[in-house]
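Structures are listed in the sections that come next.
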Structure I
Amino acid sequence: MQGTADGARPGRFYVNVSNLDKRPKYEMCALALHEGIPGHHLQGALAIENGALPSFLRFLEDRRYEFCPARRQLYAAYLEGWALYCEALGEEMGIYGSPLEIFGRLSMEMMRAVRLVVDTGIHDQGWSVARAIEYMAAKTGMHHHECEAECFRYEAWPGQACAYKVGEIAIWRMRRAAEAALGAAFDIRRFHTVLLGSGPLPLDVLEALVQDWVQRELGEKKQ
């Protein structure tokens, strides 16, 4: 839950404690990176602190998650792409404390890859939700109960489940291109500042901002 612009209410990360016996603890580290820092909490905090942004880009919180499809564009590939990128970034940061936690990260990434299949299956290939649930249960380590909840969500929100992996792949592509262009001058902190500095955006607009930044960095390098 995003905090308020005046700081009166801090941001909060609530952990779902329903069906605890069916929720693997080894995924908790990746989940915290995704939802907390440097994931959505940092993403949302930087947006809400940026007074130069219009309000529809500053205030990202949705208290009723299922209302999102009937509301405004959330640029989900940007929002979820960043958070999924952060799960992988946790390895570079040395956050994962055990091979089991890294397995948890990979398990969650596999779920995002399977989402591409089941979302497309339901909304383009004529899959029933029951078929999507069975496919997800077969291709991931998720409990059947979790697969049911996930696939009912996908049925109600076309395309959102695809956004995670599509956005993450795009961000990695932007990063690799910037690293190749800048070489030793590549500064990951400045790269991340570009990604997070303008609020949620369509991926093509974000890529244009990254390319502009690379050109400015190259210009400074020549000087």
Structure II
Amino acid sequence: MKIFLDTSDVAVIRQHCETGLIDGVTTNPTLMMQAGRNPIDVIKDISALFPDTASISAEVVADTAEEMISQAKQYYSISSNITIKVPCTEEGLKACKFLSDKDIPVNVTLIFSAAQAILCAKAGAKYVSPFIGRCEDNNLNGIGLVESIRTIYDRNSISTQVLAASIRSIDHVVNAFSSGTDIVTLPPSIFEEMYKHDLTDQGIDQFDKDWKKVNHQ
């Protein structure tokens, strides 16, 4: 059971890494560019925060497999903890097969069907990313998709890991893990919400009051 952060904000990632609870990161090149930073520099900064065993998904954006592979080289040469993220298209899966054959980990993103997940596994993907929230936006059962992929992979002894994405609530996190996902990637705001519960706050307040009574404060 692993938790990734879905963000390109290096400062926020560094803050949450200090908890020891974050296992990796998925990034978005569009957000990096909007922030005025070169994606390669951002990936270098994020990669340096994690051990070699972590996974930092660096997304390539291109129309052809050849272009994706060319972009990918700029990323996977940074560190062994880099995972190349490609879309679930014919060209994306061609790139996935080429890279995975060279033992470069690949995360195939924008998964909306179990059929797509089957092709990703055939192409050697290390991770597949079903989009739970976006499925629900289109009246599809995102959690059910995770369950279907998990069942297919388990029955066929497939090692590709399920990385639940498009997480929008704590319920998504809990339900995704209950449905057999290996990993969730979530916005920092959702990670922060996972700590919180009203009864915990009430308990802390009561402990604090009791402690002050015992110490005559």
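Could you figure out which one of I, II the value 2.7 for distance in nm of label points 7 Å out along Cα→Cβ at positions 54 and 110 was computed from? Attributed to the structure labelled II.
Computing mean count of other Cβ atoms within 10 Å over residues 14-21 across structures I, II gives 8.1 for structure I.
As an exercise: Cα extents along the principal axes in Å, calculated from one structure in I, II, equals 60, 38, 37. Which structure is it? Structure of origin is I.
Look at distance in nm of label points 7 Å out along Cα→Cβ at positions 142 and 174 for each of I, II: the largest one is in I. Structures I, II were shown, and relative contact order in percent (Cα under 8 Å, 6 or more apart) at 16 was computed from II. One of I, II was used to calculate distance in nm of label points 7 Å out along Cα→Cβ at positions 22 and 38, giving 2.3; which? It was calculated from structure II. Largest in distance in nm of label points 7 Å out along Cα→Cβ at positions 158 and 190 among the labelled structures I, II is structure I. Can you say which of I, II returns 23.9 when mean count of other Cβ atoms within 10 Å over residues 78-85 is computed? The read-out was computed on structure I. helix-only ellipticity at 222 nm (-39500 (n - 2.57) for each DSSP H run of 4 or more, over all residues; to 500) computed as -14500: which structure among I, II? Matching structure: II.
Upon calculation of distance in nm of label points 7 Å out along Cα→Cβ at positions 6 and 30 from the atomic coordinates, which of the structures I, II produces 4.1? Source structure for this number: I.
The numbers here are math on the coordinates, done by the rules we state, and not lab data. Here the structure is a predicted model, which means the values were calculated and not measured. Cβ atoms are built from the backbone, for glycine too; each structure is taken alone.
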